[in-house]
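**Student:** Presented below are the structures under discussion, each in the form of structure tokens.
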Structure 1
Amino acid sequence: MKIGEIMTRDVQRVVPETTLKEAAALMARIDSGALLVNEGDLLVGMVTDRDIAVRAVAAGLGPETPVKRVMSGNVHYCFEDEDVQHVAQNMADIQMRRLPVLTRQKRLVGVVSLGNIASCRSEQASDTVLRGVAQAH
């Protein structure tokens, strides 16, 4: 089974100029601790609630600060045509709960999470990723 078959396609995104206040409000509205940052359909980073707390608030940056000042630019990702088991092993190895999904042309098309993998009926993939992520906590 391929990641493109199980990923979530409707992904909330922000642009680098989005303010921290806008990003935090969107996180609250969709009940998520992370947002993908893109320019057009190219993934350029990710901003998390932790980035806002540690890199912004703790550093004295205001709510009008653009997310590009605090986002992580080096984002792990996978490709939509990769095998679920391979991606599950990768997520376990890097202890990530979710990964952006890109086309081979590096266009953002979705996100795959622990929940997606757990629901794909591959017990081996589910066990792999859950064991790896559990080690991080």
Structure 2
Amino acid sequence: MLLHIHIVAASFWAGMIVVETLVELQAAKGSAQDLRFVAKSHKIVDTYFEAPIVAIVLVTGSILLFQIWPNISLLLAVKVIAGLLAVVVNIICIYFVLARVNAKDEKSFQIWQRKVLQIGPFIPLVYLAFAIGIYGV
């Protein structure tokens, strides 16, 4: 049952990241008003959906790892490392998203906007951990 919860939560998280990325990239091409709307929407999604889902993935993954420790394969170790890095990067991104929406002026908003977009190269970590998990470690 715990593994099922972990898989469902990780799947939901991976799907959210795809949608958020597409929306952020599209908004970056739009007007300042579009960007502000996306910033506020992203804050709501991160606060009420993504952060709790990431916490569920982290907790269930930790419990699952604890249940088999120290008998882990190299592939599982890679999955755990990729997953932990993805969680850390996601927490950093949530901080950037909150700072962006709370920016007091346009210059600060743009600085935080760039930081949000710079998280992009780390997104494959989530999918690496997810793919290894689907592969069936």
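Read-outs throughout are calculated quantities, based only on the coordinates presented, and are distinct from any laboratory measurement. Just so it is clear, the model here is predicted, and its values are computed rather than measured.
**Student:** Out of 1, 2, which one gives 32 for relative contact order in percent (Cα under 8 Å, 6 or more apart) as computed from the coordinates?
**Tutor:** Among 1, 2, the structure yielding 32 for relative contact order in percent (Cα under 8 Å, 6 or more apart) is 2.
**Student:** Which one of 1, 2 has helix-only ellipticity at 222 nm (-39500 (n - 2.57) for each DSSP H run of 4 or more, over all residues; to 500), as calculated from the coordinates, equal to -8500?
**Tutor:** The read-out comes from structure 1.
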